[in-house]
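J.: For reference, the structures are reproduced in the following blocks.
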Structure P
Amino acid sequence: MLDRITSMQVFVKVVATGSFTGAGRALCLSQTMVTKHINALETRLGSTLFHRSTRKLSLTEAGRLFLDGCQKILPELEEIEQTVTEQRREPRGRLRLNAPVSFAIRYVAPLLPDFSRRYPLVTVELGVNDRTVDLIEEGWDLTLRIRSLTPSSLRVRKLADIRMVVCAAPSYLEQAGTPTTLADLSQHACLGYTLGETTASASRWSFGAQGEKSVTISGPLCANNGDVLREAAIAGQGLVYQPTFIVADALRAGTLKAVTLDMPPTPGPPLHAVYAPGLTIPLKVRAMIDFLATQYGPLPPWDKDVP
């Protein structure tokens, strides 16, 4: 079967040159092949496109209608092909990136000016929320997720490890004492995270390399945002069990103090870049993933100089 687009291009060239022979020379095709393309179009359309005579060709009414359509469609196809080809050579276009709220504010948004300087033809649309977005359904090019991922058709690249820490304000520890064992936590105000996985939920905190030990906790506040819990802890409301990227600045400033217990914190789910499957990764997506991987590794910035 002859390619329909090629046949349309041949048809337009026949009209432009006024003959099958002229079109063949312009397209480096034999007159026989030109004839086959025109015959294939007429068969598909069920209409004659040319009035043929020994001296000249002229368009039928169907031919004029078809020419109008070809002159609209073919330039658009060429423009699309050119755009796609350029994207393969240099990152360009709109990149829709989604990330968790607290992480995006601290460790995505501040990096975007540098990314834009490196890739001026890419426009970034940053969306922030803590729920699991549907990459395909919602039209995101790339999402950053800090959670355990279930098998799917989506493609994933690990960007960084996430370290957890139990901490509290010095004022709270002076008043309530510093816990040294997991059992001590039952005697303390613990601020729970309602969106947490098994590591640090609103009612149970897990410890050990594999989360093999968990303890029941309670306290005056639980929330679905780590920044809220950090601020409550700084104000002296109790202990928090949060990723270092949430509390690193407070630990450096001394407004929070890390607590060492008789079992180490369970590592949080790693930070992953999640993107759509395909034979090739769009250059704009690959550029952002590589850029973030460089910024976050080998030692994540949120873990540098943390007491």
Structure Q
Amino acid sequence: MDGSIENLLQDFYNEIIFVENHSKVTAETYLISVKEFVSYLKANNISIDHVTAQTVLYYSAWRKTNGVSELTVAKDMTALCEFGSLLVRKQVWDDNYVADLDRPKISRALPKVLEINQVDSLLDAIDVSTPLGVRDRALYEVIYSCGLRISEASGLLLSNIHFEEKVLIVRGKGDKERLIPFGGDAEFWLKQWIFEARPVIVGPKIVEEVFVNSRGEVLSRKGIWKNFKALGIKSGVDAKVHTLRHSFATHLLAGGADLRSVQELLGHADLATTQIYTHVDDSQLKDHHRDYFPGHKDNGGKE
């Protein structure tokens, strides 16, 4: 890539983080998508300032014919649309050729959700006879009780836990803070971890984050994921860490919480993102209806 393209890519990355206020992960994902497009242009001897709507259309078709999923193509187009806006402002493009293209229609899969007894089985499988076991119990109790993302749990600070009010302050996507209450089980295990087990591991070191590894250093997202995977094998419950967040939201809605409140607790910028959990609950209701009201089926055995 020539210097001008490199400068445009750097400007794009900076804008996604500092102007659009997206996370570093989102910026890096967008940048990968745009670099794929730039590589395509280079392979076809097309300069960035000679791109047309037809070029973008051909690129989208080329991605599909090379086995790329509809979801990935849709994400690519979202990134390219943002990049196109930058190119228009910098007068590299006369128009944003991506904005008017039809995006692939994605049928979004419903998130996997655990039943309450499955969550209990997972958490009860943790051996709390060791300091690290107490840590894991506190960690996954908090993730489930508060609907945290892995990154939010990893970055949770001691100063942001308020036991008197039973709330914690979380810094989420876009560096936005939100206030989340936690339940009695989470409170119990957090206190066991912070006041009893954690000092044994951390010793005299000063570590601001709540959760640490065996060396007294901040517990990474990879560490959280790895420990949970082992827990899933031990308990026999097939799930990912993020499944606890999905379960948190679905159980709240099933218990009568309103959609706006759940949106605030999850830190979703768009209510439409939260609405997917209403469909999960609907599907569970259909399952119960099918199981407990078999008479409401026609002669063909169909609902």
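Since every read-out is calculated from the coordinates, none of them should be taken as a lab result. Everything quoted here is computed from the prediction, not taken from an experiment. Cβ atoms are built from the backbone, for glycine too; each structure is taken alone.
J.: Have a look at P, Q and say which one yields 19 for relative contact order in percent (Cα under 8 Å, 6 or more apart), as calculated. Write down the numbers at each step before the final one.
T.: Numbers: P: 19; Q: 16.
Considering all the candidates, the number was obtained from P.
J.: Out of P, Q, choose the structure whose coordinates give helix-only ellipticity at 222 nm (-39500 (n - 2.57) for each DSSP H run of 4 or more, over all residues; to 500) equal to -17500 when calculated.
T.: Details: P: -12000; Q: -17500.
Value -17500 for helix-only ellipticity at 222 nm (-39500 (n - 2.57) for each DSSP H run of 4 or more, over all residues; to 500) corresponds to Q out of P, Q.
J.: Work out distance in nm of label points 7 Å out along Cα→Cβ at positions 55 and 271 for each of structures P, Q, then name the structure with the largest result. Each step should come with its number before you reach the end.
T.: Details: P: 7.8; Q: 4.1.
With respect to distance in nm of label points 7 Å out along Cα→Cβ at positions 55 and 271, the highest-scoring structure among P, Q is P.
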